[in-house]
Structure P
Amino acid sequence: MNDAIPRPQAKTRKALTPLLEIRNLTKSYDGQHAVDDVSLTIYKGEIFALLGASGCGKSTLLRMLAGFEQPSAGQIMLDGVDLSQVPPYLLPINMMFQSYALFPHMTVEQNIAFGLKQDKLPKAEIASRVNEMLGLVHMQEFAKRKPHQLSGGQRQRVALARSLAKRPKLLLLDEPMGALDKKLRDRMQLEVVDILERVGVTCVMVTHDQEEAMTMAGRIAIMNRGKFVQIGEPEEIYEHPTTRYSAEFIGSVNVFEGVLKERQEDGLVLYSPGLVHPLKVDADASVVDNVPVHVALRPEKIMLCEEPPANGCNFAVGEVIHIAYSRSFGVSRSSEKWAND
């Protein structure tokens, strides 16, 4: 292990313009809170991810943003306008569903043009926007094809183009990569981000996939039981989780419980019942005397070496019990096992 467990410096956010404000929002079903008194500000041009396990409330929150569900309490403001006062069909919001919901009997260009025709835009304007969207998602040569003639990634591009054609203020993505295999999903994550950034649209996406959220979003809100557990940039959440739930939900982690043993100038020394040797953390860590805390240790912070560190902290003696081709290995020390990826 390292001589000390570092704490990353907080990033200074640039002055951004708020677009979406969620104020004390609650949604209840039969007395149970699916979304429980959450508040959040999302800024113009931001790609924001709602991340959590199934049933955490993220999809319910997205449906309220789309106007499909009405809040039990609280307020949703978009560009200073209370959305409860606007009929859903007039909201400047578009949603791309996990299934893409393309019309099978229509061509690519007809699918993209559908919403524009519903808005009764002039034919020349419709043709111009459709051509613009086809170029944006690199689908010009497939304009006359129907959805069944396209690959999964191509169908996703068409669905995204249709969602962007109406130039919404807010784009909602519901599990955008859920229908793709892993290899295509990894490629499309970066492609979709590139398209969204070129357009400059504000986006809120829902996903249960930690890697997807970390790759695509500028900020993430981890949800559990209808509440926000932590909100922050991907690096901040990964390197400096504020709760054990956040630490364990994102990536792999080894968690130790400990109590403060000694305060030193260069750090705090913690005693953990599961370890023979003490743990040392940064001096500014929020640790109170005699109050149990959790120390989260990411696998990539663990090093195998023949000699212990000079300070006598942050190490354990163990035996390698297995090595996998993925470069993962397990270390056993008495009754405990550590993972290192």
Structure Q
Amino acid sequence: MAVRYESFETLFAEYQIADFAPIQKAWREPHRFYHNEEHLAFLLERIQKSSFNEKEKDILYLIAFFHDIVYQPTRQDNEQKSAEKFWQMCGADENIKNLVARAILDTHTHTPSHTLSAFFCEIDLVIVSESNFIQLLEWEQKIFKEYQVFDYSLYKPARISVLENLKKKVPQNAQNLQYLIEYLQTHKPKIGVYPGSFNPFHNGHYNILQKAEKVFDKVIIARGINPEKNEFAQDDEISPVLYYRQKESFSGLLTDYLSSKEKDAEITLIRGLRNGDDLAYEMNQISFMKDMKPDLKVVFFHCDREFEHISSSAIRNLEKIGKGYGERYLPN
């Protein structure tokens, strides 16, 4: 569901918001699966259909546009940062700015501090208060994708705790929320583990990752030390496209690492192929791994033809010749 930002140009101009491009860019960030333009459009429609007067609706529109303008699952101060972003971008009267900023901060706990905030907190929680179990399950899958950077062993108990609190906040839908909690207590997501040294993580790797993410609920990037390679990428060198995905480093046997993840999820090893030579090598390695882990599950993904020639070692060699020569082969 697209948001027509241009139709709010008069609103932005009245409240001295010079440019809506940063707002649009934020709501279209690729790591947003629920807190995206579809969610924003729903809120804007609810506000438009409300019985508030035009001035009150304008304030509610501002709350909607800015309440999640900063949304980083790894942070715990998104509401604070969103309120600060609004304060920086808006040149309106300070009383109006305070009203909007307070409402944005209220969404952290959905405890309203004024009448407009109460309405906004209510519509922001409609997905929780009015959804049946199937709709809640779809919502949960989107939230899970947004928080995929965290290991499932951490996500699961934290998420159940959030849902328990929401049951108290919206008792009218407590039964469906309880169904979702019970589902999470027994559900084991299908998680792929994509191992490699990834030094660097290049377009061929990214192509494999994108294919795997269409098959699995999530994919863990497992960065191991290859005994045949002397170089190992440091954490601060990892590709920005992996920022919101789970990345882990491991040493020792890959089979041991895979087994360590099996308590909470169905784990499958992901291997990427460029050509027939890769397949012969991989089959030999898999045979050794199955000696150590007979129940090993493996899925092979072949990269698209345009990426078959790319390798991390070739990129490193290009960088030795001239800094920046290998950047064309890296995702951004």
Structure R
Amino acid sequence: LSLLVSAALLSAMQSRAATEMEERAAISSATQSAFVLEDFSRLEEASDGYRRTKSRTPSGLWKLTLFQAAIYGAIRESARGRERETAFRDLESKTTRWVQRYPNSPSAHIAHSSVFIQHAWAIRGSGYASTVKPEAWEPFRRYIAMARANLETHKSIAAVDPRWYELMLSVARDESWERDEFDRLLDEALNREPLFYQTYFLALEYLLPKWHGGKHDIEDFARRAVERTSSQEGQGMYARIYWFASQAQFKNQLFSDSMVVWPHMKSGFDDVIARYPDAWNLNNYAKFACLAGDKAKARELLERIKSAIVAEAWQPHAMLERCAEWASQT
């Protein structure tokens, strides 16, 4: 089994795996290109379509999330290698032109706020608070406040899009809102659209130990998320929340450093796979089975994915070979 999986890793990505990765890449490329070229009509058509249809990729990811990630990526790329303040002034001007052309567009106002947020983080840096230069805090807070003001001013237009709440939850994290204020915003977001994954992920970031919460908060949040979504997602949200938690903080130490319950996460992954039997999801399920020490499930999943390895799911890449070798042992 180990040799089969290792050989598969070296082979070309198989068709189902490519479907997910290629769709992500296509949305990212088209969105970033349109942003750079100021093809606002194209951006409007795409984002309106994603929002209206709630369309997803084969793995279940909302295409609206990929659109927003591409906007963030375009902002960062536009600022890369340039004098920071000049670059962000140009970006503010670009999104202002978008707003002027489409004043009733949720996407235009969200993009304008996204520039402020990216500007704030370009000043702050991505490290822990202890690594931030003292002189960076004032402009960081100022640009986050500008993003909040813009979002609140245009709420009646933009909050029909769940990304409005995504950005506001990031503001809540960055401004260290009190828990009751944060909970009110989160409840409003989920009452409006209970199935937008990114709302849960931004809320989870607020609850991470490195921000404003702890591992007990995460477990409670994951269970409540399942209660809210079980009629359509089954137990899937439990798996998705801890999957994101591993990316955002715990990495491959998820099962030692958090309160995740593997039988619950396994049931969650079963529900994810039942709805979205994509190679990306199956590869990640196999990885977590290995991390959880569930040899039988890992062996079953590795056999299932041996012709559909998604290398991006296995970090570090040597983990796949180690997992396959371990799972093959009797």
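What follows draws every value from the coordinates through simple rules; no lab data is involved. Small disclaimer: the values here were computed from a predicted structure and weren't measured.
Here Rg and Dmax of the Cα atoms in Å has been calculated and equals 23.5, 71, so which of P, Q, R was it run on?
The structure behind it is Q.
From which structure (P, Q, R) was helix-only ellipticity at 222 nm (-39500 (n - 2.57) for each DSSP H run of 4 or more, over all residues; to 500) calculated, if the value obtained is -15500?
Derived from the structure labelled Q.
Output the label of whichever structure in P, Q, R has the greatest value of Kirkwood radius over Cα pairs in Å, for residues 94-165 alone.
Numbers: P: 11.9; Q: 14.0; R: 12.9.
Sorting by Kirkwood radius over Cα pairs in Å, for residues 94-165 alone in descending order puts Q first.
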